[in-house]
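> Down below are the structures I want you to see.
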Structure I
């Protein structure tokens, strides 16, 4: 489900390994959250979050999540926000190595990291919640606005389109592109370069610059778990999601 790889200089890679598409179910979300906490407690100096060749994560495991009741869905969303908050508040730099496609939840994880490297090629990423009948939670909207600006975020979210890496780079959704087989190495190198800076100055400046992102998780209105759960169980949303699952079964 998750592979831990130690790199030189105290850099730890956490690689999603849940075949076939690294879909985010309750178990994987908890495991990744725990693994980040464990790595930092074990004195990791930086983290790289990566995925499989050609695919970082396909996003939420919709078929499994559709089996949850309202309390189970609320618990999952609480855990997912806990994971995002841990990344946003991480005491060490976090780079995401987007090794391929990264729709919805995969892109969401990257929003809260320090740096994003996308694999070159015919891969797409983005927040396509509208196309599957969901309204993006405020905390995710605010993180996207912080990254790319208010109006570009509006255009991206309302359309709900997956975009190629070149466009993601142009609007600032990712920081750089790299050949698919070099994405992890580039993420490790970025962390290594950061760690060569005077630690007290780098970390102090990093905390200052990311304080607004971390503060999102102090705002109950930004999390708004109850509204998302209500929306998830709304009849039109359920119908759209179940149609999506049927289409996936036919592939």
Structure II
């Protein structure tokens, strides 16, 4: 009898229901024919051969030489390793495809469309709400990696998160912008960021991020709220940058 609870957990192995049933049956039996497996698992015999072929390609089973043809399940620990290697291979292939898009004609066409559309946006429309921690981190990363200078004002609650965001960004980008940070509590810059980040303590520091690429991000003061206001207005950027520089000079 196949354990139904265990069967449901095999989705993490990247197996569908039929594949999970047959692999579990083989683990229990040691070896079996397609006919035996069909009877044990209630997988239609017409589908059983396709499922066995799929499991063999994924590296979960091997075919035993002889007549009748029997199949043997590989050990669970080996199946995990093979699953991991397959996922890594697939991910690297997809990443390579995406990277190649950067220099493709498709990207040139998309950039032309974006630039032409952006010209039609009125200044008052260049404001948006960004929700969820993931999207906020992505937006901050985008702002930093496309800038030469970054001015970040933050409370101490969010400072560690910003340090982690910058660290992760440096792992994937060769750019090293000049980053100035003011925080309302004394802290130390991680050693791996000391060559690009300068930190000063300023009482009651507001939450915002400004870069030299005309983008400002207002960060919420309440860490339980996961949304921010993004403004891509040159006037707002200049105003916030002047505010930052004034506080920086007096710190």
Structure III
């Protein structure tokens, strides 16, 4: 098992309020609206607010009591709904890990626009692959895939702290972002054939559609002074601190105390 949990990229423009807002909305929708629902009501919620390709493209209709919002609105409502607690936590964790820096690089307004466009593009890509599908799609994965693409373009060599557990070997290691996120891309591509044949499950096409959109938009939506393919901010942020303490460097100790 490999789990990225930290990076070494600093922020320069204050707290990531837009990322906080997205995480807060998704969490509130799930905990306050979805979680209290029973199995039957939960399925009805997914049909009403999830994106159903057959309904969106006019090949099917929902019964009147389930048609709570227009089918076009489900492009957005589906993005802020999730299929379970693990689905929510996984998405929000990756959004927090990578989204704060992407927001910093774009600015709040452009970041929100970027997030929504990537989410819409991922959802539409999913629908276009199988426009007759009647399975509802929920989750912010397409939008978050776009955020991952932006992070990869701007900070491909950032240090990502990864927790690993391989049988009896447990620990943490610094891994460059291009390797962590590159493995994620490879995983999506390997899972694509099975996802294309399956009904429901993980919407890999939405991930790839959001990712491709993120790659295309990032050069245009980033701040003017933000460069692509930046160098890492530290060689190994945890290890360098350990070396400083062992060597007892007085200037470094003074800086940490201030």
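> Work out Rg/Rh (Cα atoms, Kirkwood Rh) for each of structures I, II, III, then name the structure with the largest result.
By Rg/Rh (Cα atoms, Kirkwood Rh), the leading structure of I, II, III is II.
> A value of 26.2 was derived for mean count of other Cβ atoms within 10 Å over residues 105-112; which structure in I, II, III was it taken from?
Numbers: I: 26.2; II: 10.4; III: 19.1.
Going through each structure in turn, the value belongs to I.
> Which of I, II, III yields 14 for relative contact order in percent (Cα under 8 Å, 6 or more apart), as computed? Provide the component values of the computation, followed by the final result.
Details: I: 19; II: 14; III: 26.
Computing relative contact order in percent (Cα under 8 Å, 6 or more apart) on every structure in I, II, III gives 14 only for II.
FYI, it's all coordinate maths here, none of it is from the lab. Owing to the predicted nature of the structure, the values given are computational and were not obtained by experimental measurement. Cβ atoms are built from the backbone, for glycine too; each structure is taken alone.
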